Structure P
Amino acid sequence: MTSARRAAVELGLAVAAAVGCLVSWLAANSTVDVAPVLDSEPATTSISYYPPLLALALALATVAGVLTVLAVARLRRR
C-alpha cells in the first residue's frame with residue numbers, strides 16, 4: 001500500500017471517528033424536569049449527561065486526532 005493511499009485511509013477513518021464522536025456527544029445529553037424548591041416556585045429544566053457516551057465521545061475524538069496527525073505526517077514526508 002502506498003503512503004498516499006494509507007494516508008487517505010487514515011483520514012477517512014479520522015472523519016468516521018469524528019462523526020461518531022459528534023453522534024455520541026449529541027446522544028449523551030437529555031433534558032430533565034427539576035422539581036421546584038418551594039411550592040410557589042415554577043419547575044425548571046436541566047440537562048443530564050450519560051457518562052458512558054461522553055467517554056465514548058472523548059475516546060473517538062482522541063482517535064480522530066491521532067489518525068489525523070499520522071495522516072498529515074505521512075503526507076508531508078512524501
Structure Q
Amino acid sequence: MEVSVIKIGNSKGIRLSKTLLERYKIKDSVELIMEKGQIILKPITKPRKGWDKAFAAMAKNGDDDLLIDDVFDDEDLEEWK
C-alpha cells in the first residue's frame with residue numbers, strides 16, 4: 001500500500017486510513033521499529049489496562065478471596081529448593 005508523506009507543522013508524517021486503524025487495533029500510539037532498512041509500525045497494546053482499579057474495587061468489596069488454595073496439602077515443595 002502506498003501512502004503519501006504529508007507536512008504536519010514543522011515535521012512530516014503519514015496518514016493511516018480508518019480501515020487500517022481498525023484492522024490492526026491502533027489506538028493512541030504505535031511502536032516504531034527500524035529494522036534492516038524498513039520501518040515497522042507495531043500497535044501498542046495494554047491488555048492489563050485498568051486492572052489496578054478493578055483489583056482495588058474487588059479488595060474494597062471483599063471480593064478478592066482465592067477461589068482455590070495456592071498451595072495444596074499433598075504438594076511437595078522440597079523439589080523446588
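Observations, loosely collected:
- Structure (P, Q) behind the derived value -24000 of helix-only ellipticity at 222 nm (-39500 (n - 2.57) for each DSSP H run of 4 or more, over all residues; to 500): P
- Label whose coordinates, when relative contact order in percent (Cα under 8 Å, 6 or more apart) is calculated, return 13 (choices P, Q): Q
- Looking across P, Q, the calculation of Kirkwood radius over Cα pairs in Å that yields 14.9 traces back to P.
- Which of P, Q yields 10.6 [mean count of other Cβ atoms within 10 Å over residues 23-30, calculated]: Q
- When FRET efficiency 1/(1 + (r/R0)^6) of positions 15 and 39 (r between Cβ atoms, R0 = 30 Å, to 0.05) is calculated for each of the structures P, Q, the largest result comes from Q.
- Per distance in nm of label points 7 Å out along Cα→Cβ at positions 7 and 31, the highest-valued of structures P, Q: P
Just so you know, all these numbers are worked out from the coordinates, no wet-lab data involved. This structure is a prediction, so every number in the text was calculated from the model and none was measured. Cβ atoms are built from the backbone, for glycine too; each structure is taken alone.
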